[in-house]
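In structure tokens below, several structures.
All of the numbers you see were taken from the coordinates with simple rules; none came from a lab. Here the structure is a predicted model, which is why all the values come from computation and not from measurement. Cβ atoms are built from the backbone, for glycine too; each structure is taken alone.
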Structure 1
Amino acid sequence: MKRPLKGRAAQGNTPNRFEALHRELFPPELAGEWEESAGEPPSTGIPTRYFEDASRSILVRNDSPDIPFTFSLNPYRGCEHGCIYCYARPSHEYLGFSAGIDFETKIIVKSDAPVLLARALAAKGWVPQTVALSGNTDPYQPLERRLALSRRCLEVFMEFRNPVSIITKNALILRDIDILRGMARLNLVHVMLSVTSLDEHLIRIMEPRTSSPALRLRAIERLAAEGIPVGVNVAPVIPGLTDEEIPAILDAAAARGASSASYILVRLPGAVRQLFVDWLERELPGKRSRILNRIRDTRSGNLSDPRFHTRGKGEGEIASAVQSLFTLASARAGIGPDRPGLSTAGFRRTPHGQQELFDN
């Protein structure tokens, strides 16, 4: 039997839908970069490689009617966190990579992200509004500790006084608490910590390079103590596996100062379907049928549903039960769905030090 790759959720590559693109290797001294707040790096025979991105713009426009933001910013493509269920995995296929192990081990780096962001916010056509950081892959994945691209982008948002909403699974966000504290005083930032499960073992096999649940809860507590609006995103909820943990997650987050909560039902688009099924067969064979059947019950017999408005919450009896459980548990924990409205009142198109932003 083939020995599993430790520290990786996917164990191989799925077929790519597209032809390969030309890629340029990132500086070799960063090969194999690993930073994790929870302990030692897991052993793996496949090192992480990094590639330079040549994009000349950084803000991505979204027109989906069920997503509450228009623009997002992703400093990295691919994600070493390696969450097996990640809906962003198929986006790696557009780069000539696979949604499988490539997504976890071949990371595209947008080194110019802070400069490109400053240019976008300074443009005459920019209408100040909340930007999501990030929306696709995690802005605080391991390489961020070395490159600090997300931190430098936060500095740009602060200079321009443009609001930003952050979502992450990594306690590394606490490194930037000095910037976040200043942004919070001006009502420019909101943070969501995603907590899928409180089960340490499950997280290690399902989200192998994320921060532990304990560290995520600690991050919520520290952010709240510093006056930074912070919420918990119970995401994704996996029926038959993590749905029963909803009350415990909400109670734990509320006890640490979370002021808002949301959830997203798991969805498995494209190649993620087979990756998730393979993972269940390998890691949780006894629960495989129950989990897949319950997911199908929320997706009209399928494992994914791309339709707006239903893709995030599902439909049917099980989806309704999950929604009811979340609503009741939120009320009991004293935590609501409402996030604070962020302010654009102080936006300035030509902030002090703008030239330095372009020169960095």
Structure 2
Amino acid sequence: MPTFVAIKIHYDHRASLPSYLKYSVVPSREQYDDYLKLFREEGVGGNGFHECLNFAVSQSDTLRFYLPPTCVPAAKREDDEFVFFSFTYKGDQELSAHIVGIHAGANLVNREGQARGEPFVIDGVEPLVFHAEAPSDLVTLITPTLPYEVSDGVYTPAYPSWGYGLRYIDEEHAANIVRDAIRQASAALESVGESERVVIERELEVLRRIDARYGLGADDGLRNPRGGAGGGMPDTEIGYRGERFIYERELAYIKSIGREAKEVEWTSQVAPTSPFDIRTLRRGSDGTVLEHFLEVKSSVMGEGENVYVSSGQVEFFQQKGACATLCLVNFGEAGASVRELTLDELHAEFDLLPVKYKLARRA
């Protein structure tokens, strides 16, 4: 049985990100400085953005994350398997005393902190660090977040106050968190948009995986109304570069048409098997502004080379028609070049070759 731990982290305050994409996108230097200014003026907060990047899930198998200095488990437990539940501080202005996410199957890597390296690099800022790591398929945000009351004994033992640092919790509290997260996420699916839907569907998959792994008995039988989209076979480093390039391009575009940055969502940063990477907006010739979805395919071998498109992505593009385009990003000696193609344009120029088959038992 693992060690269940409740830790406190600062809420990702960035208004440019919707709640279900918090803790995922590396900040610009301006956002980083805004963070320091905000929390230093209030007399709380650390000297960095570490806690706001703890859920940057990628296609890689392992996610590395930061633990605040008061939340590193005791040395005698360093060989344990941990399940970390992240709570926000009662004093956080935007989201006080809520449970925002889970890292299960985690282990400590470096109690002092180890440099994260790329892509967690901010110009002029000391290296961001991590202390622990967990399998990516056991890490999720909780959407919607769960409100926490320190004295009710539901998600932790009843305390008169939390105090400082971590709190070790029991299996029953872990089960309550996972059960309520499943119920809230399942209910939320009834009324959310496409971008939030794929995030919540992944969340439900992870929550049920955690429930099964530790025998919590939290799953009450609610199921997703549809399955996940599945992923391709990208080069993760080049793929990240391409997505970030397009994300920044879309932020500039949104600003140019007088809309807010929060209307661009880098969905794949928290739901890497989503059938699209970025939700954005497009202004039509008649002046109307419509929701638009981008799937980014990146290469250094030439446009369209070593690019894989999943059947789930093809189905999604068919449904969305002109409101979804494939961005072919190629990184060459002269820099990045981009072409956008609808599914029809893609079919006119490329053949889709099957590279995988799923076994189905004969009746």
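Identify the structure, out of 1, 2, from whose coordinates mean count of other Cβ atoms within 10 Å over residues 110-117 was calculated to give 21.0. It was calculated from structure 1.
When distance in nm of label points 7 Å out along Cα→Cβ at positions 70 and 326 is calculated for each of structures 1, 2, structure 2 comes out greatest.
From which structure (1, 2) was mean projected area of the Cα convex hull in nm² calculated, if the value obtained is 21.1? The read-out was computed on structure 2.
Work out the source of 25.0 here, i.e. which of 1, 2 gives that when mean count of other Cβ atoms within 10 Å over residues 78-85 is computed. Write down the numbers at each step before the final one.
On the way: 1: 25.0; 2: 19.0.
Structure 1 accounts for this read-out.
Looking at relative contact order in percent (Cα under 8 Å, 6 or more apart) over structures 1, 2, structure 1 comes out largest.
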